[in-house]
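Below you'll find the structures, each written out as structure tokens.
What follows draws every value from the coordinates through simple rules; no lab data is involved. This structure is a prediction, so every number in the text was calculated from the model and none was measured. Cβ atoms are built from the backbone, for glycine too; each structure is taken alone.
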Structure I
Amino acid sequence: MNNELEKIKNIIPITDATISPTFCMAKWHHTTIYLATGETHSCYHPAPHKIPLEEIKNNPSALHNTKEKKEQRRQMIKGEKPSGCNYCWKIEAMGKDFVSDRHIKTASIYTPERLTEIKENGFNYDINPEYIEISFSNECNFKCGYCHPKASSRYYNEIKQHGPYKTSTDHRQDIDWFEIYQKEDDNPYVKAWWEWWPEVSKTLNILRITGGEPLMHKSTWELFERLDKDPKPHLQIEINSNMGVKPKLVEKLVSAVKKLKADGKIKSFKLYTSIDTWTGRAEYTRTGLDINLWEKNLDYYLSNTGWPVTFMITFNLFSVTSFDTLLAKILEWRKKYNGDQNSTQWQRVRFDTPHLKEPTIYDMNILPKEEFIPYMERHLQFIENNMDNADRTKFTTLEYEKFKRVVEYMRTTHYDSVALKQARKNFYNWFTEHDRRRNTNIIESFPELENFWKLTQEEL
């Protein structure tokens, strides 16, 4: 059994028995904070909720320790299932052999001391988390269709110019119901973050900077300056970059991190980047992506550092037919960049495969299953055929198991006839307008979807 999987299967019975079978340590020790909109959640599956300004006036830790999040903690201690965590409950409902993100996250940050602290203090106390994801701004040079104007300035500007896409729902595109702080210097949530920083940074283990595109954010570079003046040798820095920025920004990142690491001012560094398929299909899925520039930046990063990169593959409808082409590239990169087998860095080229549920127009389950599940089985077989836990140029059992649950999600998830018809109508209307606004062509990019495209027209 893969070591990571074994760890999960050993730890979860302990935490389930000590607290409750719905306990997730991420609700205490993980947080994602969107400073541009003043929102938070503990992982990316539950919808983020607003951080009341009055809560952070005298307590900047309320960026994480909101009243709403404390209520969710209370529910978990009582063995209840917060509705926002349905992503994990659905995976666990598929059977005891399926590993949910609740299991993965809890096992990744478990210590007996943390478990004891939570057992003794319960839900209604302020905690400095072990792991923080922070987004300073929505400034971004991409406008991925399954993203949101709150997370992309370019997407926001498109909606401001053309209005929301006309579907049965607005896909959360109505920009009038939320406030975006355009300037980081004028944002009270950014101010609260820097007030919290001296305290939370003492015990924080991992700080992950997200976006927007963080390499375009003023506060990202301010953080590096603060770390240079006030080192945190215990701290791991991570960045989510689309890697579609100008090469000089990637070069600036590598230079800044190299200096911090060489001087022992941070513990380590990790890079995360999103890619959902390969070649022109990837460019269609993530508007703004130039695949050649992306690979050039990736090559510079991997060739000039010894640090890892993780591909966050948001598995969606457009990944279904060609995922194995990306898998083949991952094997190529692993062979090229993993280096000496005696290296202390076991795996430099990593990937994860969370599946997309919303918006439904990107959900793989609106595809005809009899036609498209064979593609999924082909990808799973590709992983299995190239799997070897002892060989860093191959796939691992955990990677296989994670993708197996994506395949199972497609096999077992069904919309009722009314919802399916509406989702397909939305798909046609959305991507007709998408192609008009963005000068793209869905069938040229995905010829294998031609029959499905005709089917969606018939639903009108």
Structure II
Amino acid sequence: MPAGGTNLQPASVIWEKSLAILKEEMSDASYRNFIQGLIPLGIDDGNVFMLSLPREKNAYGYSNELQLTSLRHVYMETIARIVSNVAGTELTVRFNEPTADEIEMPPMPDGYCECPSLIRRYTFDNFVMGESNRFAYAGAMAVAKAPAVAYNPLYIHGGVGLGKTHLIHAIGNYIHASNPCAKILYVPSETFITDVITSIGSNTREQLRDKYRTLDVLIIDDIQFIGGKQSTETEFFNVFNALHNANKQIIITSDTAPSAIPLLSERLKTRFGCGLVADIQEPDFETRVAILNSRIQQDSLDVDEEVIKLVAEHVTGNVRSLEGCLNSIVAYADFTNKPITTELARNVLKDFVGKDGSKRPVTLELIRQVICDYYDVTVEELESERRDQRIARPRQIAMYLSRSMLGLSNPAIGEFYGNRHYSTVMHACDQIEKKLKSDSALKSNIDDLIDTINNNKN
């Protein structure tokens, strides 16, 4: 019965309305697999909305035990948020655990694979799509729905913290929900490198090959780190060919396009580019607002729209930066027992936002402007073919700061500075990095430039 005499709608009515919203917000596979068979039991005296798992297998053959695990660790917050919104009061959600006396637990499908390497909380349902990642999202969804049919390999590249890892885990989770018997493995490239080194030292290369070549889906993160490591490249080349020839899905991420990975062999660059190559850019203002709103809804936070806009306007980097800033604001408000206001947000975000809120976001254009002012050169000179020291050195520093402060790829920086080849950017950054180790004057100049860029006002 309703808690504390609260006049709530019946649980069945609340759940029926919630189902309609959940169906719209979630992917079809997630909804059918985990949600649609749930049965509302009622609302107990502690404002707990009770749901029962079905007595039979769900749409894709998962047992109740497996469904319960996914509900608790992936979908609990989403369900609680929507049920609370429909009910008009905060409710927590609890799932009854079927016992052997209550229901007959169906067996796991023959050949079921647990896939422990996947991070279950990363799904398409909680990935915020915007203009900056729309193409990559569409490619990822196509692969998830038709592995090894739509695009193979799928290669996603972009800067740190933009959602690449979330997206590739979402693919894995979607495929696993659709086919519980699929052998799916997610590995960072560092793990693959370690596996290769270990296999060489222990003479277990055949075991290594069996581990990777028998997969249905291989997801490898940050592939750029294998560049220049000959034994690792050779093993991955063989794994890639074996999986691709067997019509198995390969999913790859990197910080740059295949052609721009330093020291990577041409044969791998060619293979990485033979499927779909999609990039993820920094989120635009609208996407940043959507990301923040999504996080606020998930955590049931009370944050004013003006605060959201303040953060979205001035924290223009990656998703991690946005969420980190929001976490700092919420934590400070909690510690000081103060409401979250724009004044409080400005105080917390003083490293990102000027006191008057007029600090400019760090962009390629801003870095270029500061460089030009500092060294008394023009934009035209900076983008020209001139190689004299008066122009070449500021250009190299501009490229170095563009990569170190923004995390942009070499091709993107080269295109901005007069459509230069990515190798020119690599050389420029390498030169500055080397000189910084011994040139104290250069280090002082770059420190001044970074400080000017970070504190630049409109």
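Matching task: 17.1 is the computed value of mean count of other Cβ atoms within 10 Å over residues 202-209. Pick the structure from I, II. The read-out comes from structure I. Calculating Cα Rg over 2.2 N^0.38 Å for structures I, II picks out II as the one with the greatest value. Each of I, II could give log10 I(q)/I(0) by the Debye sum over Cα atoms at q = 0.08, 0.11, 0.16, 0.21 Å⁻¹, for residues 146-297 alone, but the derived value -0.29, -0.54, -1.03, -1.37 comes from I.
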